[in-house]
Structure 1
Amino acid sequence: MTDTPTSRRSFIAAAASAAAVPLVGKAQPANRSAPKMHQILRTAFDSGVTFFDAAEAYGPHEVERILGEGVAPFRNQVAITSKFGWNIDLQTGKRLPGLNSRPEHIKLAVEGMLKRLNTDRIDLLYQHRVDPAVPIEDVAGAVGDLVKQGKVLHWGLCEMGLNTLRRAHAALPVTAVQNEYSMLWRGPEDKVLDTCQELGIGFVPWSPLGVGFLTGAIDANTRFADGDIRKVESRFEGANLTANLALVELLKKWSVRKHATPGQIALAWLLAQKPWIVPIPGTTQMAHMLENVGAASIQFSAAELAELGGAVRAIKVQGARLPDAVLAYSGVESPPRH
C-alpha cells in the first residue's frame, strides 16, 4: 500500500469520538470532558494505539483542541489525522451551509487545525466530502503546497466518487480513503476496496461498529432520543431493526465461540478483510476503548473467516445507512477541471 502511517495495532484511534464528542449526541463542555478524554487518549497510547482521527467539523473545532492537548506528551510517537471540507467559519467554528474546498480556504483551515492540534504537521489530512464546485485537481494542488511546506505529510478522501479518487491519486498520491464500512454496511465491498487495492491506497472504515449496533447494546425495544442520528436512519426503524438484529445474534454466537465480545468480533472481522484496512471505532468510555483495543488480538483461521463471512453475507441488511439528505454528500464526483 502507498506509504500509509497506519498500523495494524493502532486501529482504535477515533479521537473524533474519544476526545470530546459522544458517538452520537452533542459535544460535552470542554471543562467537563477534557480531563476524562485526555486520560482515555493516554491510556489508548499506553495500550498501543498510535493513530488518532479528528476533523474540524467535530465539535466543531473542539475535538482537535482536546486531541492536541491529550497527545502532547507523546505527539511525536503517534499519527494525527484531521479533515477539511465542510463550510465552517474559520474563526468561530460555526457550521455554515454546504461545502468549501476552495484552495485558499483549505490552507487557512489547516492553519487553524495546526493551532488547535498544537502541532507543526498533520500526518494525514482528508477532504471530508467532495466539493462539487471545486475540481479535485485544485484541491490536490492546495494540499500539495501544504506537503511541500511540511504542514501535511499525507492526504486522503472520504466518501468520494471513484472517478474522483482516481483523478486525485493521479494529481497527488492518496494515502488513505475513509468510508463507512462494517458488517452493517458493506457498500465498499462493491468497488471501493478493489479500487484502493489497485491503486495501493489504505482504507480506514468509520463507524466500524455500526453506530454502536454491532456491540449488542441495541435491541428491538430500543428507542432513540431526539438528536441521535439513529432515530432518522431507516435501518434502525421498526421491522428493519428487528430484521437487522440477526447480525447481533450472529456476533453473540461468535463471541461465545471466540471468548470475546460482539463488538470485538465485528472489529476483528474488519481487520481480517485486508491487511491495509484500519478501522477507527470511537468512544467516550474508558472500558469501551479497552474492549475495542482487545479486538486486535482476535484471530480467525481461514475456515473460520470463510464461515463467518458467509454468514454475514447471508443476512440482508434492511433500511438505508443514512438519511437521504446526508447520503447526498457521498459518492459525489468532482467537476472537471477546465
Structure 2
Amino acid sequence: MSETLVAVGAAGAESSVPAASGARRFWRRLRAQRVALVAAAVVALLVLIALAAPLLTALEGQDPTTYHPSLIDSARGGVPVGSLGGISAGHWLGVEPQTGRDLFARLVYGARVSLGVALAATVVQVALGVAVGVAAALGNRWVDQLLSRATDIIVAMPLMIMSLALLSIVPSGFPRPVLVTLVIGLIAWGTIAKIVRAQTLTLKGLDHVAAARLSGWGTWRVARRELLPGLAAPVITYAALLVPTNISVEAALSFLGVGVKPPTPSWGQMLTDADVWYQAAPQYLLWPAGALFVTVLALTVLGDGVRTALDPRAASRLRVGTGREDAGAKTDREATA
C-alpha cells in the first residue's frame, strides 16, 4: 500500500505530458521489466483460457457438470480409479473424487468465475472510489466532510465479516457470481476514494487547472478535462493491485461456503470440496490451489510493474544506496541520449 501511495505523488508531473508520448513512455518502461512482461504473458494466457473454456472442454470432450460414477472407486470411499486421480486421454487432469466430474473442465470454467468476479468487482470499486473522491475534493466543506466520514466508515469495515453477513441473508435464487461481485465492490471502495481525493486536492492547485477555472469552465468540465487525466496513473496502479486481492477474497468467500455455489465451479469452491480429500486425492487440492497461486502472483507482479512504469522514480527511491539503477529509468536515459 505504501508503494501505491508513492505513485500518487507523481501523477501531477505526468499530467503535463501529451497522451501519445505518455503512452509510448509507459510501454517502453514496461518492456524494460522482463519479470513484468512474463507476468503479463501469464495473465493473458489465463484470461485466454477462461474465455476459451467452452472450446477447450469441447476439445477434451467433457463438461464441468456431468457425473462419471464409473470412474469412481466406491469401495475406497469415492477415490478416482487409476493413477494420478484418473488422468487419461479423456480426462486431462483426472476427475473429481466422489462425483467423477472432469477436473480440467471445472478448473477452466472456474477461471471464468474467479477472474470475472475479481475484474468486475475492481471496476465497481474504481467507479465508486473515483466518483466519491472527486466529489469530496471538489465539493464545499460540508460535502467534503460528509463524503470523507462515509469513506472512513467504509475503510473501517472488516471486508470478510461484512461480506459473510451480507451473503448469508440474500436469497439463494440471486445469481451468486453477480452477488459476490456487488458485495466486494460495494464494501471495498474506500481506500481508492481516499487516494483520489488526496490527488485531486493536489491537482486543484496546478496552474492549468486554475487557468481552466478562470476561463469560466464549470466544475465537472474541469474535472473531466483537467483532473481525470492526472488521476489515471494512481487509479490504474491501485486497480492493478486490487485484482489479485479480489481474487483471493472471492476464493475465501467460496471456501467458507457463502460465495459461488455448486454446481457452478470456482477455484475457491473447488478448494472447499477438496478439504476432505487432500490425503486420499491430493491432486484435487493441488490443481485449484496452484492455479490460484499462479494467478495472484502474476497479477501482483504485473501490478508492481505497472506502478513502476507509471512512476519509475518510486522504484529508484526504494533503491537509494543500493547501487542499482531502475530498468525504467535506465531505458528513459538511453532513449534521451
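If helix-only ellipticity at 222 nm (-39500 (n - 2.57) for each DSSP H run of 4 or more, over all residues; to 500) comes out at -22000 when worked out from the coordinates, which of 1, 2 was used?
On the way: 1: -12000; 2: -22000.
Value -22000 for helix-only ellipticity at 222 nm (-39500 (n - 2.57) for each DSSP H run of 4 or more, over all residues; to 500) corresponds to 2 out of 1, 2.
If distance in nm of label points 7 Å out along Cα→Cβ at positions 33 and 297 is calculated from each of 1, 2, which structure is the one that comes out at 1.8?
Details: 1: 3.0; 2: 1.8.
Only structure 2 yields this read-out.
Of structures 1, 2, which gives 21 when relative contact order in percent (Cα under 8 Å, 6 or more apart) is computed from the coordinates? Don't skip to the end; give the middle numbers.
Working: 1: 21; 2: 25.
The structure behind it is 1.
Thinking only about Kirkwood radius over Cα pairs in Å, which of 1, 2 has the largest value?
Values: 1: 20.1; 2: 22.3.
The maximum falls on structure 2.
Bear in mind that the values in this text are calculations on the coordinates, not laboratory data. Everything numeric in this text was worked out from a predicted model, so none of it was measured. Cβ atoms are built from the backbone, for glycine too; each structure is taken alone.
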